[in-house]
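In what follows, structures are represented as structure tokens.
Here, each number is a calculation from the coordinates, and none is a lab measurement. Worth saying up front: this structure is predicted, and the values here are computed from it rather than measured. Cβ atoms are built from the backbone, for glycine too; each structure is taken alone.
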Structure I
């Protein structure tokens, strides 16, 4: 069995979330692994291959946490809705809107991804036609 057949399918939106510039966790890990890196030198940025290698090292070990955004007065709070272990959120990754609507209903939802206990990235969803907190 080749390495690629053992890998889960990662939709483009999720790959970009993990490896893009908005949440630099994986990029930073790849950058700090470079032995010839010079601090402050733009050429010390990791290559796409180095980022990909670090992604495939980290992603299979990431868990997901689903929370509902709740407005409390002038403050936004988050209520835990569910947690998914590494490898346990493929349907969420494949069809996030449909999965979240079916599992949690019409809500404003935040999904956080963690590598062990380290925060990696987050994404927000307005699920099933959510418009305002009055819908909650």
Structure II
């Protein structure tokens, strides 16, 4: 019985070509995935920051003595918080905060106040809409 030994002869010019081929194929395939994940992370981060911002603005609103002061406080919290949370000037200028109440008088003890914040992300051209609600303290 004869044993046959098969030998693969690799030419010197072909060594390393698998690495080059992988890189040439992988970059076009993985680059769109990387771009998508980066955009998704940016939008998710902005939405989370916007939720924090609207929640704090509604808290400032319900802790106020009257409606005029409530709107002023909410706007101050919105401007200051947006700057501190890293929103750009274009994003801050696109913000729209609207308050709604379950009855006519918003600052009645036990009243539910809802804040809706909308903003546009200029880089990804997406509209972000977040909301939060608080109840006016019955002990005010």
Structure III
């Protein structure tokens, strides 16, 4: 058995690390707080940003969809793109309200992991949905 690390091994590590980041952050930090009843912190935050409560539920639903999509190999590409889009929206909101801080750094890390996942899984995405030969 070789102890030498190959590029394929590092690629697998990065792939699974990015999947874990997308799964945990979008589920624990994203979807659950927004979808569970009685979470006043998320509601107050969305109100502070100027968004209605229903938008919080839609965002939570999209985050839950990203979590579900990351579970299947054929849909991981879409999960990466959806997560990156959600994080871009979050960064835009933070920029718009002037609240760029350490939260923005977390969003950028999540977005980078999601974009890496989308890039890595591009070759596995269904051809019919990508409109490529």
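Have a look at I, II, III and say which one yields -9000 for helix-only ellipticity at 222 nm (-39500 (n - 2.57) for each DSSP H run of 4 or more, over all residues; to 500), as calculated.
Details: I: -9000; II: -17500; III: -23000.
Of the structures listed, the value fits I.
Identify the structure, out of I, II, III, from whose coordinates FRET efficiency 1/(1 + (r/R0)^6) of positions 46 and 110 (r between Cβ atoms, R0 = 25 Å, to 0.05) was calculated to give 0.85. So the calculation was done on III.
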